[in-house]
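What follows is a set of structures for review.
Read-outs: derived from the displayed coordinates by stated rules, not from any lab. Bear in mind that the values here come from a model prediction, so they are computed numbers and not experimental data. Cβ atoms are built from the backbone, for glycine too; each structure is taken alone.
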Structure P
Amino acid sequence: MAEKFEVRIASGEVLKGWHWPAQDARVNLTIITGMNEYALRYAPFAEWMNGKGVNVWCLDAFGQGRNAHSVDMQERWPEGAFKKNVEAIYRMTQLAAQNGLPTFLMGHSMGSFMVQSFLETYPEATSGIILCGTNGGQEKLMKAGYTLARNIVHDRNWYKENRTLQSMGMGNFAKAVKDRKTEYDWLSYNEENVQAYINDPWCGHWNTGGFWKEFLGGLSAIWGKKEMARISKKEKVFIIAGEDDPVGRMGKGPSWLYDKYRSLGIADTRLKLYPHMRHEILNETERETVYRDILDFLLPVK
C-alpha cells in the first residue's frame, strides 16, 4: 500500500511523492524519477522490493505527478529548479533515514543527472548511489545548449512549449531506433510498456522553455572538473543502463562516467550494461534481472 509523503526545501516550496513501506524492512531505497513521467510508475518495482525487505520512497520532481496541478500544467519548473530538486532529494533521503536503516538513492534518466549533482553537493549523505539510464561526458554540448536556452527563454515564454530546445534535447532518441513503430520505441523493447506510456496522460508531455533552461543549466555544471572533485572517494556507486539506450549513447555515456569516477579515486564504482535493453530497464520484459542486481547492491549476500 503506497502512502503519500512530502518534503519542504529552504525556499518554502514543497515537493511530494509516494512511499511503499515494507514489513520487517532491512534497508531504504529512495528514488527520483526520469523526465516526463511520475512516481507511481515505480509501483511494480517498489512492491517487488517490499517483498524483499526494502522500504521505497519515490519523489516527483517539479511539474510531475503530485507536483503538477493538472495534466495541462506538467513540466513547469520555477527558476533554480534543478538545484531545488536536488535539495528535495536530499530531504527525501533524510526523511527515509529517520528509521535508522541504511538509506540508498537511485535516480533514473533525468533523475540520474540530479543524483550526479547530489553526489557533488551532499557527500557521503547515503549508503550508496544507483545511476540508472544515465549519461556523461558531454559538458561542452550541454553548455552550448544552456547558452542557447538563456538567449531564447524569457518570462513571456517560460511556461510555453519550446520546440527548438525540445527537438535538440530529445529529437535524436526516436531516430536511434530503426524500423520503429512509434516515436517512443526508444524507451524499451517491451511494446506493452511503450503503449502504456503513450496512453498515459501523465507521461510524454512536452517540456516548457523554463524547464529546458533550468535542466540544461544543471547539466552544464555536473561534469566540470571542480564540481566532480567534490565527490567523496568513499562513495559507493552502481551505474546501470541498457546497451541499446540512446540516452546513454548506447553505453558510451555510462562507461565514460564509470571510468571518470574510478579515475577520481571512487574505488567502489560498478557498471553493468544490459544487452537487448533500451532506456527503461526497470520496465523491460527481463526487468527482474535488473531488480535482482539492484537488490544485491542494497543487500549483498555475506
Structure Q
Amino acid sequence: MDLKRLRILQSLARHGTVAAAAESLHLTPSAVSQQLAVLAKEAGVPLLERNGRGVRLTSAAHVLLHHADAIGVQLERARADLAAHAVGGVGSARVAGFPTAISSLLAPAVARLRETHPGWRFSIVEHETEDAVPLLISGELDLAVVMNSPEVPPADHPTVRLHPLVDEPVHIALPSSHPLAARKVLDLAADLVDEEWVLTCEGTACNALTVQACGQAGFQPRAVHWVTDFTAMYALVRAGLGIAMMPHMAAADAPPGVVLRPLTAPAPRRHLFAMVRRGSGMTPLLTELQRVGAEVAAPSE
C-alpha cells in the first residue's frame, strides 16, 4: 500500500469530508476519491460507505488508520536511522516558518549549518502556522516552526511531535502621540477596551492570539483594519489608525513614531515550536533551532 494514499485516508479522518480533505492536501475531491478507491482495492476491503449525501469511514478503515499511524512513525525512524548512519554528513530538509520565525530562528540556524554541516541542503518556504500544519502532516514539509494556535496538534498527537523553541511576551504597539504612550505598563481590560485595533487576517494564529487574549480580559477587540504582515501593521499604528498586539521578536522592527508597552500579568505569550513528524528523531536543524531559540528567548517576566 502506498504511504501517500494512507495519508489521504488520514486527512479524510481528520477533516470529515472529501472536500475538506482535498482542500487540506491541495488536491481535487475527484483525485482524493480516486486515490481512496485504489487504496481500498489494495487493502481488499471497503474503506468508505454512504452517509446521507456524504461518506464515512468503515470499521475496516479505522483498523487501517491505526496501522497507518504506526507505519508513518516507523518510516520516520528509518529516515532518522539513515541520517545517523551517515553521521549527519549529508541530508536535506524542506522547512517552513512564518516571517518572524524565518528571520529570527530559521535564517541564523541554517546559516550556521552551512558551516558546520556543509553536506546538508535546506529549502525554506514561508507558511503561516495554519497552512504549515497540514503540509507537514501530509509529508510535504520535514519541519515547520509554528506558534500556539487552535490549528496546532496536541502534544499526544499520534504522528507529530512539538519541540519548544521560544516562549515570548507580546506588547501593545501605540502611536507615540497616543495618550497611553506615556504609561510604562498597560492593562488589557482597564486601558484598551475602547481602542480601535489593527489585527492580522482572520484565520491566522496571531489573530487568534489577540482575540483570545482580549476575550479573556472580558471584551472583543474593535477591529478596523486587517493586514497580513507586521510592517503593514506598524505603518497603520504609526498613522494613528489603531493599536496592535506585537510579539517580542517583532519589537526590533518598530519604526520611529511607534512605542511598545508591556501588559500586566497575566499577559498573553506567544509559544513557538519546531513541529516534526513523530519518529524523525533529532536532526542537525532541530538541534540548531533549539540553540538559536535559547539565544533569542525573551527574559521571563
If Cα extents along the principal axes in Å, for residues 8-55 alone comes out at 36, 24, 11 when worked out from the coordinates, which of P, Q was used? P
With volume of the Cα convex hull per residue in Å³ computed for every candidate in P, Q, 127 is reproduced by structure P
Tell me which of P, Q gives 0.05 when you compute FRET efficiency 1/(1 + (r/R0)^6) of positions 48 and 192 (r between Cβ atoms, R0 = 30 Å, to 0.05). Q
Name the one structure among P, Q that distance in nm of label points 7 Å out along Cα→Cβ at positions 32 and 216 of 2.0 was derived from. P
